[in-house]
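**Student:** Below you'll find a set of structures to go through.
Bear in mind that the values in this text are calculations on the coordinates, not laboratory data. In this text, all values refer to a predicted model and were calculated from it rather than measured experimentally. Cβ atoms are built from the backbone, for glycine too; each structure is taken alone.
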Structure 1
Amino acid sequence: MMQPLQQLETLQNRRRFLRNTGVGLGTAASAALLGNQVVNSAEISSGNSTGVHFRARAKRVIFLFMAGAPSHVDLFDYKPDLHKYFKQELPKSVSNGQRVTAMTRGKQQLVQPTMFNFHQRGQSGVWMSELLPHLSSCADQLCFVNSMHTDAINHDPGKTSFCTGSEIAGKPSMGAWLSYGLGSMNQDLPNFVVMPSAFWSGKVNVQGLYARLWGSGFLPSQHQGSAFQATGDPVLFLSNPNGIDSSVRRRMLDTLAELNQKHFHEIGDPETQTTIAQQEMAFRMQASVPELTDISGETAAMLENYGPEVNRAGSYARNCLLARRMVERGVRFVQLFHRGWDHHSRLPDNMRGQCKDVDQPTAALLMDLRQRGLLDDTLVVFCGEFGRTVYGQGNMTRENYGRDHHPRCFTAWLAGGGIRGGMHYGKTDDFCYNIDENPVHVRDLHATMLHLLGIDHEKLTFPYQGLDQKLTGVEHSRVVHDIIA
């Protein structure tokens, strides 16, 4: 006889299987009866999908994550009068005794204005730094949210919060939630792909990236991100071993699937079905991924648009081009990580290099998507885990300084996928330290992203540990309707 805990686990697995099977059959039957109208623009095909709750403005997301936190003071949040306060103490009425890092605690907070010039760009006249000349040509497509804020003041919880909605490790990532909620738009590629840059110009204070930032947490493991590699096979173990061809691999998988199905009927663990599905996906990827990553068919003019680094495997430029090729083929969520933005010292030199890394490729990606008619239903998001302080660090001069972590306010920008372009949303004070108007928490950004994809963030849930878990958690979150076209 089974022990009570074994009986409970078996019952729970069976209940989950019946629930998921019921949802899958119901979705398939409804789609067949209504000629697929029920699934709307989301093109749901996964049995675990919760489906759209209202009309979606976007089908897919490209998330450009600048790990290390770029300085909004030097890039996006223009404060023309700051030069008057160079090396003056930040007023106590502004800092207000707020939390600082151990690197600042007990030290003077001396105002450090940016050394870079800002210009109004596009017909909309949005302010942008001279460090981003190529991206400035896309100014009228960009919505700058200058009033972002977060709870985390250090990198690990900051990145974890942005990528999973929680500072506590182990929660599902954004891409996993979208895969679970909307299903797949293709049969031959992963629904969620992650591409970290293998090279970056800023060589100081580079933190590691960890698989939990694109993990599935407590969601079924089929929804986790697939990390593409810079060298060798784009996906680990994609190629067959020597002496094994596709026909042999096909027979092996068929036999293995029969054994797994037998195991599933005996045990009832739904992860067995996930294993079967992922093995089949891996087999199809042996044909689809090499075609995807082969850019030899791109025109010389297109490659030139992305810049010289596009020919270097693992570069941010190459990853931007691959991101376009992925969404073109139905990948739901593509996340690029570019490290090297943690500038506690020598910020001007490091920022020049980092901006050169990302400026031209990001602009090319936006223009490429637009020319192909993909930008209208592809949401592009660019941000880091928090901002940088207006007060400086290190041996401060007009041309050489660093900045500390600043969660109180920072800038993210969005484009495409139903976003109003050519605007700033939210406002910070004259010292770029506190938010004066329209604060937007990371949770609010997540809620807005889900809304654009047709999902009510309150309804995208998964039962776990006695709670209906959500990407936006249990605290209040709002959709920022003012930035939606």
Structure 2
Amino acid sequence: MKINEIENVALQYLRIDDYEELRELMVAAYHTMPESYWKEHHIHTLINKFPEGQVVIKVNDTVVGCALSIIVEQERIEEPHTYRSITGDYTFNSHNADGGILYGIDVFIKPAFRGLRLGRRLYDYRKELCEKMNLKGIAFGGRIPNYHKYADALSPKEYIEQVRKREIHDPVLSFQISNDFRPTRILKGYLKGDGDSNEFAVLLEWDNIYYEKPSKKAATKKKVVRLGLIQWQMRPYGSLDELMQQAEYFIDAVSGYRADFALFPEFFNAPLMAENNHLSESEAIRELAKHTAQIVQQFSAFSISYNINIISGSMPEVKDGLLYNVGYLCKRDGSIERYEKLHVTPDEAKVWGMQGGTELKTFDTDCGKIGILICYDSEFPELSRLLADDGMDILFVPFLTDTQNGYSRVRNCARARAIENECYVAIAGSVGNLPKVHNMDIQFAQSMVFTPCDFSFPTNGIKAEATPNAEMILIADVDIDLLKELNQFGSVRNLKDRRVDVFELKKR
């Protein structure tokens, strides 16, 4: 049939009324293996056991393609098996609705309709079904019908490798590899009578990147996460209570929009140093550090009462006589975790005598794994790469910059981190000025949310941006599933394509 003669193409569930057309189709598709087609009682059983797994493609209301499937346990595909055994001696008693693997029993297209990518539609349906049913993946024994031409010179393993390198074309295996299925093992004696394949088959698998292991907890991990960024105005406060009232105001605001995270800037509590402006800079910031424990305690209470995860930006903290720049993740379940600034700026070291921290880690939250890097740390790509290797989906960067030059460094580096680590990056800073606080005169900021640059994301990699140098909040939704899709099927795959054979990055 010519393509201009096609009036409609429809994907439908297989019905027993379709059997006669299906039988003709199977005879045409398997002309090299006479009588190797399913009888009507086989199709009837499959439809009864698993109707969603049996679909046909109709062109002009005529069946021209079909895909048949069952569900099996993971253990079944991990063991050597044959076509006969995986189908339960063709009874399909091997089908287990509680199994984790969608096993492909058959796919065939009428020869006259090949080349129209109808087979791809059937495989796309299987992938969508696998995701919908939250199955681990798809597997099946793939024939290698051209192998008989090379059997005298190549082992099955060598043949598969040459097909993978595109040095040999195999009509089945080449198609499967182009559809993201990976060969995992050779199955000997898989399909009796398949002389073209010398009765060999290749176990082909596709992983469902959206699979979630069932949890017994009354909770689910969110797929779309709402971020609340607080672009904080530096202004005088008469007391810690006044400062925390302003912080609560913003937490209330972003919580009102049902945000999952509230991100504060680096040193957002710096206005409290005004009362110690008569002291040296190093003494004044150590006085500021005395408020940190109380601020964390209040943030934790806010995180519970407002049902939001709060990233406290950063604050000075004295530990064993040494001064550090640290922050706290106050989760809405009441738990608290600490993070440190590893790279202090020359000014922090010179003026305040601040030390760099030593601990780098990701944090598990009810919205997935996150990382937090304070300001200058975002300019060292190794740190975020280590976090990405540990499964980070969102990187939060609380920052404080005085000039536009300093801000541009943070912004541009954060933007790069989103691309190279296939993650979202949220940055939040402070604006305004503190004329009565030494070493904290002016601030420049534009809070933003960055994304990778691919078809599912904004073309410029910017999801949302605040007004520069204005006190405000920024709300943005980020879809975690899009990151998983990017990792597997992106135009470029920065994490997968790293040359780990040439270089290695590891944490001490």
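**Student:** Consider the structures 1, 2: one of them gives 22.1 for mean count of other Cβ atoms within 10 Å over residues 161-168 as calculated from the coordinates. Say which. Don't skip to the answer; put the middle values down first.
**Tutor:** Working: 1: 22.1; 2: 14.2.
Here the read-out was taken from 1.
**Student:** Out of 1, 2, which structure matches 3.2 when distance in nm of label points 7 Å out along Cα→Cβ at positions 305 and 457 is calculated?
**Tutor:** Numbers: 1: 3.2; 2: 3.7.
Clearly, the read-out refers to 1.
**Student:** So helix-only ellipticity at 222 nm (-39500 (n - 2.57) for each DSSP H run of 4 or more, over all residues; to 500), computed for just one structure, reads -8000; which one of 1, 2 is that? Intermediate values should be presented prior to the final figure.
**Tutor:** On the way: 1: -11000; 2: -8000.
Source structure: 2.
**Student:** Ranked on Kirkwood radius over Cα pairs in Å, which label among 1, 2 comes first with the largest value? All intermediate terms of the calculation are to be shown ahead of the outcome.
**Tutor:** On the way: 1: 23.7; 2: 26.5.
Largest value of Kirkwood radius over Cα pairs in Å: 2.
**Student:** For which of 1, 2 does relative contact order in percent (Cα under 8 Å, 6 or more apart), calculated from the coordinates, equal 28? Intermediate results must be reported in sequence, preceding the final value.
**Tutor:** Numbers: 1: 28; 2: 10.
Working through the options, I get structure 1.
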